[in-house]
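Peer 1: I've put the structures underneath this note.
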Structure I
Amino acid sequence: MEHKTIGRAWWSSVGLGVLAIALLGSSLDAYGQTAKNNRKVVTREATAVKYSSIKVDGLNIAYREAGDPSNPKIVLLHGFPAASHQYRDLIRSLSDTFHVIAPDYPGFGLSDMPDPATYDYTFDGIAEIVEHFLKLKGFDHYGLYAQDYGGPIGFRIAGRNPKVLDWLIVQNTNAYEVGFTASWDGFRGALWKNRSAESEKPLEGFLTYDAIKGIYLFGAKNTELISPDNWESDFAFMQRPNAVRVNLNLFYDYRKNVELYPVWQEFLRQHQPKTIIFWGQTDIFFTPQGGEAYLKDLPSAEMHRLDAGHFAVEDHLDYISNQMHRFYAEKVANGKKH
């Protein structure tokens, strides 16, 4: 199906009945006994989220961390226009079983935002910073939760060193041309072909208050579960000096991610990481077909089609957390080589 427009009317045409059946089929084991039986009894203090920062290649990188360091590790990589705040609830929900960490990228959240006039904001550069950050924090192998920007960053890291990847959690992060909605037309048809003030100007609209709020709410079934703190926080960070320029630079650099799609697809085919996919079916940026495409390269991956938008964890927290616990216990822990 071609995607010519984005809107509520368009999304209704995908057939909510079909989506409901698919979601029901994947949710029957949402609270499976295996996951429950393998979850430890822990204290509130043990699952408390800690907030800190560490110097990485001259930059202060802020992060959230929770869980016993002796537990299996999970890295949560955030998307646009968010920061580690995106995972404020998921990190606590996972910390009974896992040692979890979520960094803010340079230019995002509470991490340093060096002047883009002297610092090159690229996905290559961010991936290098995150890779060095994880080494400094002792995360030498882990489960990778990649959402939106987290995919291009995480796939670069895993591609350089496949041994770091114990398992993969994909949530609305694109690695296939078929995954782009019409929201990308201004990127693909203008900015990436000819960067100029004229081709940048329309894309600044994605950085406004209304747009940031809309990214969270568009396609979400349970909007009352989505905290306004999300867009209020993201927009506040967007008001910092140089924030718009930082994001426009990354918008332009995103074209290099598309060039790497065949490389990442080959990586998935070759290494076959144990993968669970959560895909919001009404994401403003990425189509349902983008999620399904992973199954061509990862035929053993587990797919969960959610009645959700871009940030599915906002209104499907318990479902995603419980499925992650179950999947790890059933598919990863038993066959783990480390």
Structure II
Amino acid sequence: MAKLRIAQYGCGKMAKYTMRYIYEKGGEIVAAFDVNPEIIGKDIGEIMGGPAKGVKVRDAAEADAVLASLKPDACIITTMSLMRDIRDALLVCAKNGVNAITTNEEAIFPMNSSPSLTREVDALAKKTGCTISGSGYQDVFWGNLIATLAGAMHKINTIRGSSSYNVEDYGIALAKAHGTGLNLADFEKEIAAADNISPAERQKLIDQGEFLPSYMWNVNGWLAERLGLTVKSQVQKCVPQTYDKELHSETLGMTIPAGHATGMSAVVTTETEEGVTLETECVGKVYAPEEFDRNDWTLYGEPDTQVVINRPATVELTCATIVNRIPDLINAAPGYVTTDLMPVNSYRVKPLEAYLAK
């Protein structure tokens, strides 16, 4: 069976890993795209920190023509954090019948935050016979890991999760989405105020494609679906994180004054018809010297069960999850297919093409 031919859309910090992992899992990168003039024209080998591969990064404006010509098996999209920000990338893949998987955080379960755009992508992908999906760190560590633990419980009352990560590792778009660097008044106005609204107002924003979901908003929807729960209500609140000394942000190219937002905690509470409550918190900020990534979940019921993972290599785990998901993506039915409908994540011992359905 021929090796998988993959396109890379977005050639920043994450692509360094996704592209290398593709090669090391037996695939090859046949095209790469970006919008940054400083990256366009570079050989992808330089981005990966290795020898030249003979594939140069092209302007994202060329993606339509290149995908139509090359017809890769899949495209990895590693750019922005909201569905509306990657609309063009998703639609250009769907238009050309190219399977696409993205690290975009909203894309893990976008129907509960951007239903109109999700339906648009779904319809086009079904028409051209390809699959679009979102995956990454949350697919395993906030999703299937928790669902697997739930399978060992007799009764669940509440699932409480908290995960933290350093926004420095993920680029400028994510840092800005977390309000990093803002004073507290601006944070309240630009970030937190969006959630001081009624359920009806929130639903209107969702229907109009203008809602700003925190990462756990979509994860709670994914978990509820995976566990067979019926969502009754869901709310989110964004709380600024601060530090009592100056902190330098390489990503933003600025020093954050003491007392300004270093990032935020996004708390999402979901009530279900079945009586199970999901309380999840995502803390993304510029870390102080003593801080580190942490993933901490407790399932309360009979019996209480806790899992804590300190210092997960979040960037690498995100990228490896994406690459390991590619056979599942290709094997899935056409349309927008969330990973709760795919097999549980698997380690790929063999080259990726060995896992394709015959």
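Peer 1: -8500 is what came out when helix-only ellipticity at 222 nm (-39500 (n - 2.57) for each DSSP H run of 4 or more, over all residues; to 500) was calculated for one structure; which of I, II is it?
Peer 2: Working: I: -11000; II: -8500.
This value belongs to structure II.
Peer 1: One of I, II was used to calculate semi-axes √(5λ) of the Cα gyration tensor in Å, for residues 45-156 alone, giving 23, 13, 13; which?
Peer 2: I
Peer 1: Of structures I, II, which gives -0.77, -0.82, -0.96 when log10 I(q)/I(0) by the Debye sum over Cα atoms at q = 0.18, 0.19, 0.22 Å⁻¹, for residues 229-300 alone is computed from the coordinates?
Peer 2: II
Peer 1: Here Rg and Dmax of the Cα atoms in Å has been calculated and equals 18.9, 58, so which of I, II was it run on? The partial results should precede the final answer.
Peer 2: On the way: I: 18.9, 58; II: 20.0, 58.
Going through each structure in turn, the value belongs to I.
Here, each number is a calculation from the coordinates, and none is a lab measurement. Quick caveat, the model's predicted, so the values are computed rather than measured.
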